[in-house]
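Once you scroll down, you'll see the structures, which are given as structure tokens.
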Structure 1
Amino acid sequence: MKYTHIVFDIDGTLIDTERAALESLSDTILELTGERREPESLWFAFGPPAHVTIERVGLPMEAGLRTWYEKFGEAFKDRVSIYAGVREMLEELRARGCELGVVTSKVRFEYESNFIPLGLGGYLPVAVCCDECEAPKPSPTPMLRYMEITGAEAAKVLMVGDTVYDAECAHSAGVDFALATWGAQDKSVQAEYYPQTPLEILDLV
């Protein structure tokens, strides 16, 4: 087995949060500033932690985070879905003996309140959240933390994500990277692999 550990990003990789995240951020900006910014202009919100996005759009941190979390939660049920093939992929990887985990720019509260209810957490026993590291992606720190927890060797780890933040985190930690092209907006991100569907991850192990 080439890789014994498969580590995933969440948004744009395991679950489709595009509409919920961007529309709720647009609504947050409108509520707090009166300015309407179209969701399509806010793609930069994918990848970095929420506090980085709030700072970039110029909102007060506490009110911005609180309002965005609330609006995202309201949109979550109707606008967030698991990508086709993800559950089957995770089941098969686990059946093959792969160790699975998550390295995410979500804080632990977001991870537990927004991701765990979808029912995928049981496949992913190790989750490294950005508030548990000295620096978030694209720093290698979250991936190095995963390897510290699990004892994994870099050569045996494959990270799967949809942004340049994920790629830089993996590569700077000495880990190979697969771009989740089914969720990636930028298909030119440097990667060792470019799977077109989640099930193609199975061919890489």
Structure 2
Amino acid sequence: MKSIAFLLLASILFLNPTFAQKRKLKVGKNAPGFDLPIFEGENKTLEGILAEKDYVLIHFFIGSWHSYDKTYLKKLQEIYPKLQAKNAEILAITRERPVFLKSLQNEIKFDYPIGLDTDWYTMSNYGVAVKITKNYVPLKHKEYSALNAKHTKSKDDVVPVPATFLINKEGEIIWMHYNPDYRRRPDVNKILEQL
């Protein structure tokens, strides 16, 4: 069933060359579940994380090749101990292959788990999938397309909007940041204020 839904979604997406999902999640809605392999760890599910934690902060990121992502992932690492003190977990989600995440880990020294969404199924469920096009990234679409293909081993040009969702114990989205402009990221201190 999952693979049929994915194939239908993929066929629709690629008929539209300027594909970008419309934001479908809002504060107060239940967050979609997931079951993702973790970089250097066992699979994580939303249900499993919330069985142990009061909150989970889900952050979708494009990849280690993207300078805005690297900067923001460092900021998340800086607040991670404060989030853990409030019984919260971070789960960063990307399509990037583990070989590149290893280099990123050596550079950033992140402690939080990274979910691997290679088929962008979770990205689709959260409404954050966008395609690298001339319209989306006017000056850098060729460069970004090549980097994304190298780091994901896919030429579909699909990346996530760098969206962030804070989910409570009941699985409800209590705060979120969604902006298709990948340069706009939420202040990490605003995240801490929500707890």
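Throughout, read-outs are computed from the coordinates displayed, never taken from laboratory work. Given the structure is predicted, the values throughout are model-derived calculations rather than measurements. Cβ atoms are built from the backbone, for glycine too; each structure is taken alone.
Output the label of whichever structure in 1, 2 has the greatest value of mean count of other Cβ atoms within 10 Å over residues 61-68.
The maximum falls on structure 2.
A value of 3.0 was derived for distance in nm of label points 7 Å out along Cα→Cβ at positions 125 and 149; which structure in 1, 2 was it taken from? Could you put the intermediate results ahead of the total?
On the way: 1: 1.2; 2: 3.0.
Structure of origin is 2.
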_Of the structures labelled 1, 2, one was used to calculate mean projected area of the Cα convex hull in nm², for residues 93-132 alone, giving 2.8. Name it._
1
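When distance in nm of label points 7 Å out along Cα→Cβ at positions 141 and 165 is calculated for each of the structures 1, 2, which structure yields the highest value? Spell out each step's value before the answer.
Details: 1: 1.4; 2: 2.8.
Answer by largest value of distance in nm of label points 7 Å out along Cα→Cβ at positions 141 and 165: 2.
If we compute FRET efficiency 1/(1 + (r/R0)^6) of positions 85 and 117 (r between Cβ atoms, R0 = 30 Å, to 0.05) for structures 1, 2, which one ends up with the highest value? Spell out each step's value before the answer.
On the way: 1: 0.90; 2: 0.60.
Once FRET efficiency 1/(1 + (r/R0)^6) of positions 85 and 117 (r between Cβ atoms, R0 = 30 Å, to 0.05) is tallied for 1, 2, the winner is 1.
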